[in-house]
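Okay, got some structures for you below.
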Structure 1
Amino acid sequence: MNTSQNPHPATAPPGQAPPVDALMAAPTLTGLAPGQGPVSGGTTVTLTGTNLTGTTAVAFGSTAAVSFSVVSATQITAVTPPGTAAPVQVTATTPGGTSNALAYFFLNAPTLTALTPSLGPGGTVTLTGTNLLNATAVSFGGTPAASFSVVSATQITATAPAASGTVAVTATTPGGTSNALPFTYAPSPALTGLTPNQGAVLGGTTVTLTGTNLTNTTAVSFGGTAATSFSVVSATQITATAPPGTAGTVQVTVTTPGGTSGGLSYSLVPAPSLTSLAPSQGPLSAGTTVILTGTNLTGTTAVRFGATAVSFGVGSATQITATAPPGTAGPVQVTATTPGGTSNALTYFFLNAPTLTTLSVGQGPVSGGTTVTLTGTNLTGTTAVKFGTTAATSFTALSDTQATATAPAAGAGLVQVTATTPGGTSNALTYTYLPAPTLVSLTPNQGPLFGGARVTLTGTNLTNTTAVTFGTTAATSFTALSDTQATATAPAAGAGPVQVTATTPGGTSNALTYTRIQSP
């Protein structure tokens, strides 16, 4: 409503002098403050000018002000009515007339359609919308932006103030205050653990990252290289696939709208390689100790013979000691696995154990030296032949079915002969060590030149006598009667003494004298 009224009519009745008001000076306007406002109206505008006393109306275009008040002859305050977005002419009317017009702009209220980002630690946020020119304020949850800049009618950049949680963002212009859009302050992520903390330089290792504030992770980096892939499991866990890299230690970080975490160390490990196995073959039974030689073997996590994992110990970066498992005859591939990957494969042969079926000689002298041929199977690669617990003086593997060995010296009696190969030790065959025979008497100890005399040899170890000689001539015949006695038929020879000996597998006896006598 108007706060000033006109007590007099603007014109006098016919025939009378003009009223005093007709002689008043017309009002003038020199300024409006503010010169713009929202289309919803309600803005208090101060009009400055002259001759404003007695103002009877203030109009914004063709619409009267909601109310006005004459402050003085040079100032009026008026409340704008609702309008449409456009400039209108503002006038003041007094009994002296209507003033000149000044432009007032009705403005549409700003609107916001997007915040970029709408989630973050703060910093610069871009507000997108309409009617953003001449913005006078940007608010984050009631707190003014640290600073803002109007880029265009559709964009403002603002620096978010410090805060937490989700706040309502608005922009204010002379056209009013916009609708609110939510902005969420994201806490900074932190990492507390990596499992495993090392992997292959070729990449591909699945790494579990634990920490806090990991929701909405946008990147996982291994030393500046993006993870091949990653998945956010929860606010405290991420799984990531390590990318390829070079051997060494890199820092793993995660990035979220809240920022980038501190780094944790992850080691890129070169793949192991194998150059040799010692031995490279062994028995079907478990237990063979095999030394694997190669490179980058530190941190070995598994050794496999074929698909079978075995027990092992890492001696150094170049050596592992492993225990071969039981197997079946044939080759298997041996590999070593480290965090750097799985090595190349080397071949290990599981071998059948040798078997013995016969010995060419089943007995010999305690002095040794007898050549024995061993017949059997799987004798190729024979590494030892033993007579009892004593190694053969020498041996040779002739083929897969035959080997020869020289019996060592030993005490009289039975011993077990075995052959050993990388496939194991054979069954045993019996070999008998025999003591050399001895002679104590000949009966008779003389005879005719023409031979034919039957001579009894008395002594020891005469069983299995294989020969009786008179000098260098074999007896015509002989018979071993017992271990202490044999008989022999003396051969013909010239007159005189000769040395008689008996030979058994245990050796040749001492000599006794036998004399041939010329018939009278």
Structure 2
Amino acid sequence: MLHILRLSLAASVSLCAIAQSPLTTTFVNNNGGAAGGAVYFDLTVAVPALVVSGLSLNLNGTGSIEVYTCPATRIGNQSNPAVWSLVSTGTVAGAVAGTPATVNITPFNLSAGTVGMAFKAIGVSHNYTTGIGSNQNYSTTEMSLSAGEAANISFSGTPFTPRVVNCSISYIVSGSGIFATSTPYGVGCYANSASFYENFATSASFDLSNSSISMLPTGTGYILLQGITSYVPPSLTAALIALTDDSEGIVTLTSPFPYSNGVTSQLYVCSNGFVSVATGNGTGYTPSASVMLSAPQTGWWAWHDYNPAAAGSGQVKFEQIGGVAYVTWDGVYDYAGTTPLSANNFQMQFDTVSGAVHYAFSTMSSAGNGRLVGYSPGGTSSDPGNTDLSVALPAGITRSAADQSALSIVSSGRPILGTSISLVTNNILSGTFLGVTILSFTGINPGINLDFIGAPNCFQNVGLDISLVFIASGSSFAQPLPIPSSAGYAGINLMAQSAAFSSGANALGVVLSNGLGLRLGNF
């Protein structure tokens, strides 16, 4: 068997030598984006199939890259997240601008034809090159690349164009062999984020004027609703908070305020529209979802570039009345504002009895930079995605006290013939006593919603051919899976899904993972 594997490896190397891999654009960057941003381009594959086996990008820092594809072309789809599919992820460390940084991606397949591509940066930021026409197309015999656009918020807003992705894409032409793959599909239950936000690219697009948002504690997090309070103009005795441009002040509460992860007797108020339970969130003036989600302190954000020190501007004020602490931007100007048209009137209300928080907006300026309204507990938080609050609030938005990941199943490796892998179930809820790894030759995508048997928003993603029961003794379990060595198994598709018996998770007491598609291959 070892001899056969060596021959297969030699054949793969030979194929790689024949192909003109890698396809490389340029690493001479003169532009760049923000963490959380994406670069877009099209790839056209001229051979029946190939495997993208390696990737280098022009990046800054340490983090990860998500690789997405969409059918036919990225043109017109850059701001439509529904059409994009995640096909691979990879980590990168210590990337420096202008230098190819290796991204440790999971290999993925591409078939003949054109496909839209996007590289989404997480924790790192892209460096790229402004397109001038002559630098936007690259090719090898097997594949060609057409650039492209970039965005600071992935799959949202109007992208910057033209932009040339700085990349080197290594690939192997599949030939007559079958490349083993492990591909997740569907979603597990029950994921929930502790954070929320709406990012307004421009101040003119802000649609929450003369409205309010209420965050009501549930004991296990918050429920967000259309506001049950409204803006309360500050009284004549409200105290001025001594704030200048891009500054922070402290107010002391007459009674402590309980929040989902603690209690505080002070609030730290930034002139740029956010309030934190302690210092450390900075005084930045450029709204950024990724910055908010990684802020070290729990905070409530109505982030924008304000300047209470501007001539004619109103001030930020504080008072505590009847157990409610009010922090009010009372006619505070946008940065660079010079007239009352730049005034903003809004407040955050902190109920020290119930722990509720209310965002109350009155008249707001349409000038200045963008805005971000949101909340995130201290420390690194998962990204729940941009939420259109005015649309979502009428039905209510539930948020957990801390990020909760969905039950998931992944493979420890690719299912190459003659090897052994593990099917790893992760994010098993505390208190779970039994689990099942389900194997089937049938995949169900989209899955069947099991609401009708008491497991709402849990989906059956596979048939019920084989069930391997395991004892859950922690947050993860690895189910060994030996892969047959016979060449006749190459190309067979095997599906997997995990189920965990978690009392109280729902009426059925069962939580399901995503589905996992395994294509057995000889390399």
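As an exercise: FRET efficiency 1/(1 + (r/R0)^6) of positions 295 and 375 (r between Cβ atoms, R0 = 41 Å, to 0.05), calculated from one structure in 1, 2, equals 1.00. Which structure is it? Source structure for this number: 2. Here FRET efficiency 1/(1 + (r/R0)^6) of positions 79 and 343 (r between Cβ atoms, R0 = 25 Å, to 0.05) was calculated and came to 0.00; which of the structures 1, 2 was it taken from? Traced to structure 1.
I have 35.7 for Kirkwood radius over Cα pairs in Å, calculated from one of the structures 1, 2. Which structure is it? Comparing all candidates, it corresponds to 1.
Supply the structure label, taken from 1, 2, corresponding to distance in nm of label points 7 Å out along Cα→Cβ at positions 263 and 455 with the calculated value 4.1. Before the final figure, lay out each step's value.
Details: 1: 10.3; 2: 4.1.
Value 4.1 for distance in nm of label points 7 Å out along Cα→Cβ at positions 263 and 455 corresponds to 2 out of 1, 2.
With relative contact order in percent (Cα under 8 Å, 6 or more apart) derived from the coordinates and found to be 16, which of 1, 2 does the value describe? So the calculation was done on 2.
Determine which structure produced the value 0.10 for FRET efficiency 1/(1 + (r/R0)^6) of positions 55 and 111 (r between Cβ atoms, R0 = 25 Å, to 0.05), calculated from the coordinates; the candidates are 1, 2. List each step's numbers first, then the result.
Working: 1: 0.10; 2: 0.85.
For FRET efficiency 1/(1 + (r/R0)^6) of positions 55 and 111 (r between Cβ atoms, R0 = 25 Å, to 0.05), the value 0.10 is produced by structure 1.
Suppose you compute distance in nm of label points 7 Å out along Cα→Cβ at positions 319 and 383 for every structure in 1, 2: which one lands on 4.2? This figure was derived from 2. When Cα extents along the principal axes in Å, for residues 215-302 alone is computed for each of 1, 2, the one that comes out at 62, 25, 18 is 1. Here Kirkwood radius over Cα pairs in Å, for residues 103-182 alone is compared for structures 1, 2. The highest value is that of 2.
FYI, it's all coordinate maths here, none of it is from the lab. Fair warning: this is a prediction, and the values are worked out from it, not measured in the lab. Cβ atoms are built from the backbone, for glycine too; each structure is taken alone.
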